[in-house]
Structure I
């Protein structure tokens, strides 16, 4: 294991994390708030970065996947710890501060705070900036601003950024790819900001919600989330942009800037994403009309908004769906389990894996009928190798096991089964709100500290595609 390469790179990432905290510092200065929380956090972050860069020197040895996984896993954990420092200085307990920071940077959006407390503009700006930074990925942003890592960047990029089966890169160089994605990411954020501002939100509200929407996070500076605005036009705009955030960014870039308009309409994942969204939304419209006595337009608005929120794993709300019928809550849970597209800021297993799983099941049924037939699995017109299929199956089994195991551990702490299950799904899939005690109008603040630590692990593991983190805990990973 090349510790020099690992910790020197983490040191550079820590410099980046320290520098971006000047943004909430400036926001606090503008609104006349205390600069102390972010000033101290910046000093600590840059000091730790200086120590890492001083004592660990990079070597010229070739990187392996192990170094990359270690950098991403440990770098993300350190970023969450350092990101919690401002929260600690604001008087939040260590467990809640780490929970909030991990939830922010993994774009989960689960909160352990009482948001009725007026923490201030800089505080909420930092929460949503964590979403925005974590949305594209600290590593991808790091590669965009420090491109000299050269071909070693491939390992880092693949270890953190979710990619689909169709390996159609935007550029043969990862540093250029990350710059393209960063530019597109910033452009989308600006568009969301302008739209929300034109719809009547203040510049501050428009910006923090743009960070949350494009990062698929869900943090808001209001306890009522998007319901605070009571504006159907704002709800419609947020719905559209949540769906956009859950779409493959590379696919959107090619469609818009490379003028490959037909590509998006031929992409199996995108088509399935839209079909599933419309199907679940249609069912929910009917259920809300039947069970909750909503009129058509109210059920339409609520259905589209909340299904988009769950599938994109953003976690915004415009009403407390914890009060809806069981069938309504089941549909939203299914939407959260499905997730968004690969190459997006959404969490969960992603549409691609569900498609491969269904295609695999269909092939097995076909082979039961025709035992001697040879049938391959096709995805976007290309044959998928059996190794990719097996990897997908392994991931889905591990994902289901982690949710089950987490649910079991939480239930041992005396938490009811619905809260245990939905909080496990919500944190591993990086959705945010669950049901019952952790519903959209509630928070995770009343859960036991040990339960919060379990959920912090869930968020970390889920955001980094499970294998990246779990690999670090195996004996084979550290063995020479």
Structure II
């Protein structure tokens, strides 16, 4: 059941307790209505210090538990996510503006991420080998220590679960810094983790803005930092964290290109491209941003216009995150039109009855965009797709390759040979064939290329194990009478 009532104030979660110590407050707005729904503390570096000390104190006992013991807590936690899915869904809906169905799908993805984390005992195993007579070598995976995760606004429940379950199951303790635009989901996550039996201090939440992000990058007792957000900030976080000798993986923005060939299946392609563009109001780094139409694809574009007519803001399309975001998105459309592009579906000025102060942008298709236009190069992060026309596949791939970003790319065709060319030549970390949102499912990791990701390893799946652990190598010799050689 939908509700947008004002909620209690957000607090930091440190050493198993919620607290608010007189910090300045920031209002939290629901993008559905434009109304204040809560306030959160603008924490200072001293608040982070206490959270880090809590995490540091909890680390020895937590990391000394067996992997299977830690996993049991996340079995219980995953069950609590399922039991509370309606409440968690509504929190995402209220604070982010997603439709209820999109918000529910986000929580279900969080449950899937927990399922991968609890499979770690079957994935992470020590290596032992007798390398010479009487000499044994062993590799064990050990936690990195106190780690931090800086989460974005667009997936307030799921993105924290990209990092938190894997990092904690592998023995680390964590500081979570949610986006100041969407702090409510992480509050409930902390409560459910405590209910599941997670020891105090293992998971801590510190709210705030830029100052806390900088303090996380600088704190000497934080060993690793993950970040998800814009490319501009991802670069800053990566440089600052690594300059302080921390591990860092920072996911930035995207400008995903969907290459559409004339032989593509009409209905499937049109519906997939429009869904990729408009799902989650286009506020996801896997959204379709540019459709490169190869040769004669007008019939597909016409069908896309029909698909857009089925999308209703406030019903099947959620809001964008803020008034500023709405203005920025609409400005991109206006500037493209002034530069010579043709707006064939116009979502500017969208209003929803009863929610006139909400932040809505309708589905938008901008045709005859050229690669040099601002809308073709920069991340719009809204339900807007630009169409660039290409004479052949080589030109289309060249357009995709020239983007600074490299999160995802897709091709729509019924030709396996042409699809393989795109798979091999596209400059992106995640590729789709007749899939508009090619998000890998666990155990396969999520992560892009170029200016969409900074750092080594990925943020989810098996690749994340490398980021959240370090190897301890041990060589043992018990038999002094054994014949020796250069190895022993």
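We did not get these values from a lab; they are worked out from the coordinates using the rules stated. Just so you know, these numbers come straight off a predicted model, no measurement behind them. Cβ atoms are built from the backbone, for glycine too; each structure is taken alone.
Tell me which structure, out of I, II, gives -12000 once helix-only ellipticity at 222 nm (-39500 (n - 2.57) for each DSSP H run of 4 or more, over all residues; to 500) is calculated. Only one of I, II returns -12000 for helix-only ellipticity at 222 nm (-39500 (n - 2.57) for each DSSP H run of 4 or more, over all residues; to 500), namely II. A value of 1.02 for Rg/Rh (Cα atoms, Kirkwood Rh), for residues 291-346 alone, calculated from one of I, II, originates in structure II.
One of I, II was used to calculate FRET efficiency 1/(1 + (r/R0)^6) of positions 51 and 331 (r between Cβ atoms, R0 = 41 Å, to 0.05), giving 0.25; which?
On the way: I: 0.25; II: 0.60.
Answer by label: I.
Match the computed value 3.3 of distance in nm of label points 7 Å out along Cα→Cβ at positions 75 and 203 to one of the structures I, II, and report its label. Of the structures listed, the value fits I. Computed over structures I, II, distance in nm of label points 7 Å out along Cα→Cβ at positions 27 and 107 reaches its largest value in II.
Please state which of the structures I, II yields 5.7 when distance in nm of label points 7 Å out along Cα→Cβ at positions 19 and 411 is computed from it. Only structure II yields this read-out.
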